[in-house]
Structure 1
Amino acid sequence: MKILKTIEELKQIRKTIKKDKIGFVPTMGALHDGHISLIKRAREENKIVIVSIFLNPTQFLPGEDLDNYPKKDAADIKICEMCKVDYLFMPESSTMYEKEEVLIKAPNKSYILEGASRPGHFDGVLQVVLKLFNLTRPTNAYFGKKDAQQLSLIQQMVRNLFLDINIIPCDIVREKDGLALSSRNVYLNKEQRVQALKISKSLTKAGQLIGKKEFDVKTIKNAMKEVMCDLDIEYIEVVNKNFEPINTVELKNTIILVVARFNSTRLLDNLWV
């Protein structure tokens, strides 16, 4: 595995890759089993695998956890080596951004749900992902379904800007007890870690109701709230895959999204129906 730090290094490597299929996995580091599942799938489906580790400042709002975000470069490098990554791109912020930038504006659906409490967050996400796509020019790019709104916006960007890239959605990876893997799980104390299990349990309850042909969204949301009754719920929403609110579950076209807070830590999870 070769570690690349500069744009020039990455561009030079990219010139040497002619017709091979390239799989790309963009990350912010602090890699866990969820990231590993993306990298392994990229390894299975492509001749060349590129992973990026870049803690992108433009997607963090003032007061968010940019400075405290877990940073584990040595462990991340070892994980990428074990997963047989070909190239690991680890740029500095000054490498990726100039003082004045051409900005990317996310569409209106970026201002609901995650974007409602984090206005401008998805502008920063799309900005850095587009930069990374332009540098790596992958055949396939791999993203987890846990960040469902992000995934939808990246898919739309690829369509709208006519990028010749396949976006590959990958299933959520969970701990054995059901908690969705997240780099922010390390912020939870023991009691919060136990309480956080109610998030995935609420989604299991929703799935059980749908399995019994209960498609009324209000009924499903109320049942989820009962499971999470003592949590600080930021939102429970049911949308179609265009992120439009719906009142009735549509099979194969519904995402149930939930976010709960544990002090300053936000945990999100979802169920694709």
Structure 2
Amino acid sequence: MTTERIDTEHAHSARIYDYIIGGNDHYPADREAGDAMVREWPALPVHMRANRDFMNRAVRYLAQEAGIRQFLDIGTGIPTSPNIHEIAQAAAPGARVVYVDNDPLVLALSEGMVSGTAEGRVSYIEADMRDPAAVLDAPAFRDTLDLGEPVALTVIAIVHFLLDEDDAVGIVRRLLDPLPAGSFLAMSIGTAEFAPEEVGRVAREYAARGMPMRLRTHAEAEEFFAGLELVEPGIVQVHKWRPDGTGTEVVRDEDIAMYGAVARKAS
């Protein structure tokens, strides 16, 4: 896989995230952006790690407790271990995962992550979530996932990059609609309700680099889960969703700018 299409001159949200949480796949523009954002809000690394921990706990819950064996991950980002397929297949070696992203760097790096267990399967689709049909019509989607069985749709830390004109709720709904009863939706949703000034400054740094954000209230977060059965404790800040006691950081509410929830599709 060549990386000729990768734009290294401009910061990219996935690479900024990778840099701030301590990854290795980023460029000077991403490091400059990440440093500027952390200056504006020193809690940003805590916030991003808490979001990653939420994803891990949600996937573990879905695989171990809810019995889900198929996952569709939208906006995968740069591979960071443990990844969804690693968590799911640790609980159920036959679990199947489809990753979706539209970043050429993610596509290039995904070559090293599409292995998984011998019993399971991991596939990658290069597509933009703004075009759900491109995801649902992709051969890798139909070849990897059995729509006769429940699927977990995971949409982690991505919808804040969808503006009102993108209709984020409609996009998620169109991705969820073909999935059978018993499927789940797991999401984390950016908010400025707990540290509005600091998060607002970070959002301006993103916007200045061509990545405008739409941060949402709790009521707006609820719209994504309309008609679904929320798993306890419902829609809460990500560090409050079923904490497992393994974290070593002291996390304050004002350090977290993300709601998280898991919900079941009953019909």
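Data table
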{"read-out": "When mean count of other Cβ atoms within 10 Å over residues 139-146 is computed for each of 1, 2, the largest belongs to", "value": "1"}
{"read-out": "Among 1, 2, which structure scores highest (criterion: distance in nm of label points 7 Å out along Cα→Cβ at positions 75 and 171)", "value": "1"}
{"read-out": "Value 26, 22, 18, calculated as semi-axes √(5λ) of the Cα gyration tensor in Å, assigned to which of 1, 2", "value": "2"}
{"read-out": "For 3.4 (distance in nm of label points 7 Å out along Cα→Cβ at positions 19 and 131, calculated) the corresponding structure among 1, 2", "value": "1"}
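Any read-out appearing in this document is the output of simple, stated calculations on the displayed coordinates, not a laboratory observation. What you are looking at is a predicted structure, and each value in this text was computed from that prediction instead of being measured. Cβ atoms are built from the backbone, for glycine too; each structure is taken alone.
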